[in-house]
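Read-outs throughout are calculated quantities, based only on the coordinates presented, and are distinct from any laboratory measurement. All figures in this text were calculated on a predicted structure; none of them were measured in a lab. Cβ atoms are built from the backbone, for glycine too; each structure is taken alone.
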Structure 1
Amino acid sequence: MLQKKTVQKTHIFITGANGFVGRHLLRMLIARKIRVSIAVRSGPEQNLPFLESYKVDLTDKIKVFDLINFLKPDYVIHLAAKKNRNNNLESFGNDYNANFLMALNLINACRNLLNLKRFVFLGSCDEYGFGPRPYSEGQNEFPSNAYGLSKLSISKLLLSLYHTDLFPSIVLRASIIYGPEQNDEMFLPSLIHSLLSDKDFQMTLGEQFRDFVYINDVINAIIKVLSADERVNGKIINIGFGVSHKINHIAEMTANLIAPTALRRLKFGEVEYRPNEIMDYSLKISLASDLLGWNPKVNIEEGIRKTVNHLKKSNE
């Protein structure tokens, strides 16, 4: 946790603040009265207590450089990314280029900041891909999609800059994040919306194992990184729950939390697995405990219940 006496002097710059993780992080930082600046792609710029927003295209090298050198933030948290996970060559190239270019422009701008305390990058366990499970930070990575490959390229760049220039970077590799306010394109919110509406939910057989981590736990990990000691610089740290569940069990658990009759709406096997589907998605999280003193608190049943209750209230 950031020390109270340093709050007024701390300035944090966030990309992707309008996204799922970004909105939750922004809310927590502002509640702690920490000065935050954010980059937005569209919409009006605004200045509120503890919040300044700036319209900027992160793929524009000059504009990113000018903004960062104007703001001179103490911390940078890079969340922005395109998340198309299909494997056709066109989207592969577009997603890779966009994600890597945004990060490269931001990193190059930050390298000139003498006051920069830490550059935090939210990676993904998609970077591990076909690597051995459970995923650990020291293993080789074999990403299976453009999103994972672009994230991995950024992670490798940051680690290289730490070793060559002591650039104070850290990579948080998150597993599958879920919780209130998530986009319906993701599995759990899509499932919950369908079942709350008493509609059929078509899905695969659900034999994949996945590690789900609740949004509040992820935000707490990011907050801990900001005040962690120098041992975390140049590190990759996994952020997950450390336990995997079968997708079909998750679907049944969700249905039972909504209503016993919701089980009949689950249509297993009506969607094919994606090409190169990774069936076992699990990771080790001991390093986060050792270096950050972080451990997840919200188990999958509690997290789904919180998410369901939030969606019920929002639909009232």
Structure 2
Amino acid sequence: MTTVDTSRARGHEPPKRRRAREAFSPYAFLAPTVAVLAIGFLVPAVEVVRRSFFEGSIVEDGDFVGLQTYSELLTSGSFWRTVTITLVFALGTVLGGLAVGLSVALLLNRTFRGRAVVRMLLIVPWALPIVPAVLVWRWALDAQFGIVNQLLRLVGLTAENIAWLNDPAWALTVVIVIQVWRTFPFAAIFLLAGLQNIPRERYEAAALDGAGWWQQLRHITLPGLRTVTAVLALLMTVWALGADITVIFLATRGGPAGATTVLSLDAYMQAFERYDFGQAAALGTIVLLLSTIPAWLYLRSRKVKDV
């Protein structure tokens, strides 16, 4: 029987063909992922943009209206109010999630008794099913029977019950707090991983030079977390702008009086409550465009940094 020396055969492979094969290999591995993204994201996104130019139902396009739907939206005062609420919600949840996540990550990066238990409990808000979690929040914030009002009256901070979810002055702040509670564990895990990648020698050298905690945070910790924080902020912004409306839907359904109606929730309500699929598609397209802005800014900053 004749055997073939495969290593020798590969050694005689023409350099040009070998370079072509090595150059093509990464694309072959990426092809399945790209195909899944195209089917699961790009195709629906293109369909939403296309449907925004028509006035019809969910099963048929109806009449072609061009940019009329966009013109009506852009000249509507309620639309710009919804945009403002969306941006406030996104900014509040991203900054709040990053701030709480960083604080927890800094705590867990230290050695103390019970740290393993605290790390385990950290994941609870993220792991809990969203529906029962928001229902518990609604019970706790109930104007008459909620534990939050009872505790505030007990310590003397208020004499009257506060309608947290039914008062336009409080509702948006409350849903931001609930969303921060949900997302900060994800931020903390990301930031903790970033903290553990910062060499300890930098802190030791800074301590020898007399740098205190604040100086170390400013000049070592935060610069060391810059890349992780940028990626994290990008993900959280995209979620806040369009991907995650569950908290608002379950807590307030956009009320009271539209005080917590964000663009993605408005698109959902236009489609499945008012059956205006043209306007829903236009709102979805606007949400899609807004969601690409953080990604564009991140890629631009990386390009400038590389230069």
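Where is relative contact order in percent (Cα under 8 Å, 6 or more apart) largest, in which of 1, 2?
Sorting by relative contact order in percent (Cα under 8 Å, 6 or more apart) in descending order puts 2 first.
Taking distance in nm of label points 7 Å out along Cα→Cβ at positions 57 and 201 from the coordinates of each of 1, 2, which one would give 3.9?
So the calculation was done on 1.
Among the shown structures 1, 2, from which was the value 17.6, 54 of Rg and Dmax of the Cα atoms in Å, for residues 41-104 alone calculated?
For Rg and Dmax of the Cα atoms in Å, for residues 41-104 alone, the value 17.6, 54 is produced by structure 2.
Can you spot which of 1, 2 the value -21500 was calculated from, given it is helix-only ellipticity at 222 nm (-39500 (n - 2.57) for each DSSP H run of 4 or more, over all residues; to 500)?
2
Please compute mean projected area of the Cα convex hull in nm², for residues 137-184 alone for structures 1, 2 and give me the label with the greatest value.
The maximum falls on structure 1.
19.6, 60 is what came out when Rg and Dmax of the Cα atoms in Å was calculated for one structure; which of 1, 2 is it?
Checking each candidate, the match is 1.
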